[in-house]
Structure formats: C-alpha cells, structure tokens
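Quick heads-up: structures coming right below.
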Structure P
Amino acid sequence: MSSNGNLEAALGAMAGKRALLIGDIMLDAYVFGETARVSREAPVLVVREERRDYRLGAAANTAANLAALGLQVDVLGVLGEDDGGQILRRLLTQAGCNLRHILPTPRATAVKTRILAGAYGTSRQQVLRLDREPHEPVDAATHQRLADALTALAQDCDVVVVSDYGNGTVLGPVIDAVRALAQAGKMVCVDSRYNMQAFLGMTALTPNVPEAEAFVGYALHDRAAVEEGGRKIMEALGCQALVLTQGQEGMSLFQPGVAPQHVGVMGTTEVTDVTGAGDSVIATLSAALAAGLGLYNGMLLANCAAGVVVTRMGTAAATPHDILIAARHNGLILQGWAP
C-alpha cells in the first residue's frame, strides 16, 4: 500500500469506522434572556427569559463528534428516565448515534444550565451556571452490566472511547473491563477528568493542563515543565501515547522513545466558548486512529477540530468539511499514512 498525506483522503478514511463510546452522558441547557432591572429583593439582576436551548454534554458530546466525522457510534452508559433523559435520547438520535445499549437508571439526569444575559441590543454573556447532579451512585449491578456489555461490544468496533467526567459511570468493573481490553490489544482512547491514574496501558490519553498538573503535583508553566510532566504521566500509566492539550499553547504528543512533538493552537483570534473542546479532541484523535492515520496526524486533525468548535457557542461537533477548511487555512500538512 502506498503512503498518503492527502487531507480529503484522510478525513474520508474515518467514514464507516465503528466506535464504542462509554462514559457520563449529560445535558447542557442554555437559558438566554434580557437583563431587565435590578431586583428589589436583593442586589441581583432580573433576567427576562427569551428562550432556552439544549445541547449534548460530556460523553454525549463526544459521541456526537464521532458521528459527525462519519463513524458508526454505539453509546454505552446510563440515562435517567426524566425530562432531561428524554431530551438527550432525542438529541443523540438526531446526531446519528446508536442508543440501544444505554441502560435506564432511576438517577436524575445530570444537567448543566448556563444563564446568558445582556441588555437590549447586546450579545448575551454567561452570568451563572447551575449544575444538577444525581446524588445516588450507579449501583454495582449496573456497573457489572456495563462492563459485560463493553467487553462483548468491543469485539466488533475499531476503537473504544472512554469519556469519564467523574459522574459515576466509569468505575469499578467498567475500569477493569477497559484495562482488560487495552491489555488484549484493543485500541482504547481515554479522556478522564479526575481519575486518569486508573487507566493503565491505554492506547492514548488526552488530559488538559489542569488534569496533568493534578497528576504530577506541580505547575506546567512552560515548555520544559510540559515535556517533563508529559513524560512522567506517560511512563507512570504505561500508555502508548499522551496528547496533552494546553489551550492557547496548542498540543503536545508524547510517545515512548520519541521526542515530544508540539503543534500550535489554531483559531485563537476567534475564540467564543471552550466548552466541549476536549470532547472534540478525544473524538477526532480516536477517529484518526481507527482510520489508521497515526498519532501525529491524529493530533493535527484534533487540533483543527478544537480550533473549529471554540469559535461556536456551547458544545459543538466539527465535521470533516469544517476540519478540512481549518486545515487548509492553517497550511496543515499530514505525514504519510497507509490507506
């Protein structure tokens, strides 16, 4: 097979690949309103609600990003049977995801509600965020059902993607199953907000700077610290690759026995909202690996995807066309890969 660095061919190679995603499914709600006056009851603004929108959050947003890239996506997790759960089912179905393996739960659906307000004729800015999180843990029987389903379903997918937001889905037997799959040679990519140390031997991890700093115990304030910290995490967890995302400083790829590779950020002059950028990163990297494009190309394309979604309000998904336009605008050149 000949090598190929063509952008269109690379993005096209993702189409039809199968991804199995497991993680914390959440709903993002946005309430838009006009600042009417200061309340007589307390020194706070009164916001007259104009409309509210709903978006896929956390693992649900990662799933939508995978589907937007053309992958067949099976979503594995738990979902409440309340109004928030029904909205999530509708949005995930519209995004093209397969929901037949989602388990119902009596827990309330996790919802993050952002209040965006402004005076008449001005743009709406976030003034408050309300988080509704379930108080009940996912029970042991459900964790075991998730682990069993993960093990069975992973046999027919090209990549397993873990989106762990610390909301209780990815614990105990589920982590054991994820580690067993990676040990058996399955491609497993993980984004874990609070429990990265549990994921030993993964194909790739995608922490951001705060997550990496929490792991290593010191600030990653310059390139030297980033390189030291990245190597420390990679070696401690025995992963094949670590993609450390650094906001306006771009991304760095770490692999055993290879010098760190860095790429600058794209789209910094038009940043609107960083919400969900990490979901786009893990999704695009995973899709690239499933398509055989390699880690470095995966980082480059993930960087483009992040540069796209931060220009949009709220969580969003970058399509192949979006990434292609961003890549061409920034003069991105892929390494050769075997189609």
Structure Q
Amino acid sequence: MKQNHITRRAFALSSIALTAFGLSSFATVLAAEPPIPKPDGKPADMTKPVKVFILLGQSNMVGLGNIATLEAAVKTKSKYPYLVDEGGAWTQRKDVRNVFVMCSGNSPAKEQHNDWMSVSNRKSLGPEYGIGHCLGNAIESPVMILKSCIGNRSLGWDLLPPGSEPYEFAGKPVPGYRGTPKDPKGNGEPVTGEWYAGAQYDGDIAAAKKALAELDKYYPGAKGAEVAGFFFWQGEKDAGNPAHAAKYEENLVRFIKAVRKEFNAPTAKFVLGTMGESVKGGGGNGGKILEAQLAVDGTAGKYPEFKGNVATIYTNPMAQGGSGNGHYGGKAEVYMDVGEAMGKAMAELLKNK
C-alpha cells in the first residue's frame, strides 16, 4: 500500500460506520481527515497487471458535475487540493488511466475519453476523480477506471441482467431479460429493430469488454489486466416506475452476481451509492430502492454472501440537499464527495482477500 495507509484505513472504517448508521457527522469526519496527497507524477509498477474498476449506472455516474463549480471549490474553499499542483494547474496521475466508453442500448460504443486521470480539458465530471485518486493511492499496481454507461436507464428494464424472469405487476406483464412488451419472455436472444429488456446491460458490458480486449490502446504498456471491482450509481429511473421499484432488490442482487460472472471475476468487490435525495425511513418508490440498496451492504445488509465484498454508500449527507434527478444542481462537490467515499470503501474491501 502507498502512503497514508494507516490514516486511510482508520477513516474508511469510520466512514463505513457512519454509512451504516446514517449519522450526519460524515462531513465533520471528512474535514478532520488529512488531505489526500497530491500525485507524485510517477507511473505505476508496469510489471504488474492493471487493476480495472468498471463504473456502471445512469446519468449521475456519467457525470454532470460542472467543472466551473469544481474550480470554485478548489480555489475559494481549498477543497480537493490533490487536484491541482503548487502552481494551480490541474494535476495528472500517471498511474491511473481514465477511460469512458458510451453506447445507447447494444449499439457500438463511442470513446468519450481515454487518458491519464486529470481534470484538464473536461467540462463535467462524475465520481471517477474521487474514486481514481483514492485507488491510485491505495494500490501499487496500475489502475484503470473504466466507465461504461449512459443516462436515463433503469435497472428494471434497460439494465435488466440475465436470469431475470417476466412477472406480473398490477395485472400487467413486465418483461424479463431480453423480453419485450409484446413478448415478455423473449427467446434469450437480443432483439433486433426494437428496444428490449436488458438492451443497455448488453451494450454496457460489451463496450467494457471491447475496451479490455484492446488493453494496450487504453493502458499503454500494460502486461495484462484483472477486473478488481465494480462501482454502481443508479436508481432514479426505477423510482419513477412502481413495478421496477418493487423488484429493485431482486434485480440488484442478480446484477451484482451477473457482472462478476461476465468478467470472470467472482471475487471482484462491488460498491454502490444510494440516491442523494433518499432518506432512511422514507417511503414511496424511492424508499423501496433505498431499502434494497442498503440490504446488499456487506456490513449492515441481509446477504451473508456479500459480507466483505459489497459496500453501500449512503449519499444523503453528501448531496447538499440535491437530488439525483436534478443532478445535484451540477455541484461538483457532490460528485467529488461521493466519489471519495466510494473509493475509500473500495480500498477497504480490497483488503479482504
């Protein structure tokens, strides 16, 4: 492990405890932690395989934090000092590759960016910067942040994973994986000419696999790669559909297992963030989704198989009163704080072999 290992471990444990019990003093603990160190500009140990972390979800994972608000936070609030060097220019990590591919459904993906991790030349950001810097500090191996997602996608329809069966809700059929409203069960094959349940799942997974198959393009000089973890930030679209909200927990459990199988990574860790507007004890569809997301947490949830390998980040204390549907008002601080919390949780999970 790299520098500040002991401090980071202590803080990660504090963060997980706060997340589990929903304490609002998260920001106080965060402020008390020594700042994340600035990158040293050195490459990683390229004799080791690249540790790949795949980011999935919808629009907030895509990232709609405004860079102008990040600049203000750095310059006027002295936040995230590791993002800038002594001269005030954006830093660049040479040990963390920042890759983003995007497709609509199962259509061919387009490369959004492929470079070393830096805020330079960006107009918006998601949680990847907080994630990437935390993991770059915690891992000696080369790190790739591989984001594959697009906005306005639900887990109950667009991102529906394999194995999901059709069901009825309020007397109406709801399609299973690769089913359609006209043919809820489908025949197990992708549907041509129309959208189908799981179309975005198929596309996002295929896009990530393609990037890994072209490893030297996305991490020059790499000597192999290992999918070490997944990040998931999603739920807003499902909250608008009672049928999808009711099945969210079942779909989420299946999704976690499915992505591990897709990448032959049965021990890969999984970290997800809740919707910032969702409060523990709240009702409605949003409350159902929050309950489902908390249920899979390996510390405070109800699935023994996820102990030590899944963590849920309760993001409400970091949302600054914003909502996922409103993209947190474009406040970059929300995306940075959520990213840091997710990255620290992943670093802690990686200690569990």
Structure R
Amino acid sequence: MLRTLLSDSQRADLLALRRTDLPAVARDRLEMVLMSAAGWSPPRIAEHLGRHPHTVRSALKGFAARGTTAFDPNTPGPDPDYARRAQVAGRLTDLLGQDRTWTSRQLAEALGPAIGIGHRQTRRYLAVLKAGYRRTAQTVGHKQNPEKVRQAERVLASVKKKVAAGRLRLFYLDECGFSPSLPTGYSWCLPDRRKRVRYEYPQGRRVNALATYEPLAPTPGLDALPFERTLTSDDLLGYLRDRLPAAAVPRVVVLDNAGIHTSKVVKAARPALAKLGIYLYYLPAYSPELNRIEPVFKQVKHHEMPVRSFTSKAELRKAVEDGFDTYRRRLARKGDKEPRLAA
C-alpha cells in the first residue's frame, strides 16, 4: 500500500499550510497527504474526498518527489527540451525536403532510434512546423531553360505595358481535353459518406475545347469552342480567323509549342494572320505557368462542372459549354480573379 511518512517538522509545516488560504485543488492534495500519513489507503482517501484512486496516488507521489510545490495546480512542469525540439524539427525539415512522399509512420521510422519517437509524436512536431498532409502536384519546372523563361517574362511584361496603353490586345490560347469521367476532387459530404463518381471509359468519347482568355481587358474575356474529335491545325487557324474579337489594334496570341500550334500549316499561315492583325507568340518549352489560360482550365474542369460523369459525348459537350459559360459570367462580375497555376 502506498503510504506517506512525515517527520514532525513536515507535519507541523503542513498543518500551518492548512490554515492558509489555498486553492481548492491544493487543499485537497494537502488533505490526501495528511490522511495517508494517518494510515488511510488511497482507495479510502478517494472515497472520502470523492476522487479517483489514481488521482490520490498521483498527489502522494508528487508530494514525495517535489514536496509542497506539488500542491499548486499551476506549478509548471520541467522546462521544454529546446535542443531536442530543434534537433527533431531540423531533421524533419531535411526529410520533408527530399524528393519523395512521406507518411507520419515513415517519417517516424526515418528519424531512427537516435530520436526514437512514434508517428503520433511525429505528427505533433509536424504541427509545430505547420506542415500539412496535402495532395501532391506535378511540375515540369526542372525541364525549363531558365534564360528562355526569363526572356519570355520580359517580353510579356513589355506586351502588357502596350496593352495598358491601348496599343495591343493580348490573348492566351490553348486546348483542354475532357473525359467522360472527370478527375476526382473534393466535395462536402455527410458523416460516414463519400461521394462516388461513376467511372466511364474514355475511349473515343473525349471532348476537346479550344479556348482563348483575355485577362487584361476591362472585362476579362473567355471564349471556348468544344469539339467531339481530335483537334487539328486547321481548327486552330479557323478559330483564330473567326473567333478572336475584332480590334483596331494588333492582337497578340500567346500559346505553347504543341504540335498543332507549330505545324507547317500554321507556319505557312502566319503571314496571312499578320495581315489580319493576329500575331502568335510562342512560349518557351515546359513553361505552362506563363500561360494564364491554364488555371482557367483547372477552374472549369474541377469547380464549374459539378456533375463528374457522363455517358455520352453530347452530355459531356453540353457540360463543357456550361462550365465555360459559368466561369465567363463569374469573370465578368469579379474581374481578373482566376486562380494562379501552381509551380
């Protein structure tokens, strides 16, 4: 049985402390020590004071280890081990910087026996670092030519100044494919429920949209033309001639190096396009972040098409048209507020 033994001086000190104004928790702990010294067992003390026996044993052990300071409910524990905290945080930062994915259990194992913490404690350190368990994203930045990207940024900055001065109109062009089953994403659900998208095989049922985006116009413009087949260079040229808004100033179209953009047919047509006031500017390879229509496609595909599965091309084409129309109206109301493309 756990029992507290007191010397005469300790007993006198406790009795004197008993006559002072103590917090209720401290007074209860003091009484537990005196009753234990009088021969009461922890279960009997707990029953008398209306406490749990574990609480009584904890109070008695605290008094044996720290004396009367254990009575104070606000007594702080030992100072944090800042050196160890910095060691673990630094090691986690190094691990998270590696070119691979991690779970908390894998991180705990990678920390090794020298640190020796479990995955739950690892999560607490990750919370201190404000790390999050997020969906990964793909990037092609490692394939870029940095000098060409910087040059393109300078050219686009110059073009934007001319747009602001009313000397040009700037359009971003690209194509986007839509499958009968759109990419999975996030949705609010009731507890213990999960939204399930009926998967439809995409063979021969994709819809491709050719679109332009004019973010620097007084009212940002968005135009899209869906096709129920593979796009060709002739589709691109027809779109440029027929769908670009007429303007009294030159129209610059920014686009990437896709095959239908750089084909012999398009190259041969560039002089005729120039006579119409349409000039093509090709971005460097692997630089989708410079094409501001990319985040528009992401917004339309992931947020403006709430029905995620279609059984026919006609249904999918109608959903694509509605998605672009919805986002076009949103741009007209809010101005240039489209999300930025992640690096």
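When distance in nm of label points 7 Å out along Cα→Cβ at positions 161 and 177 is calculated for each of P, Q, R, the greatest value falls to R. Compute relative contact order in percent (Cα under 8 Å, 6 or more apart) for each of P, Q, R and report the one that scores greatest. Largest calculated value belongs to Q.
Coordinate-derived values only; no laboratory data. Source: prediction; values computed, not measured. Cβ atoms are built from the backbone, for glycine too; each structure is taken alone.
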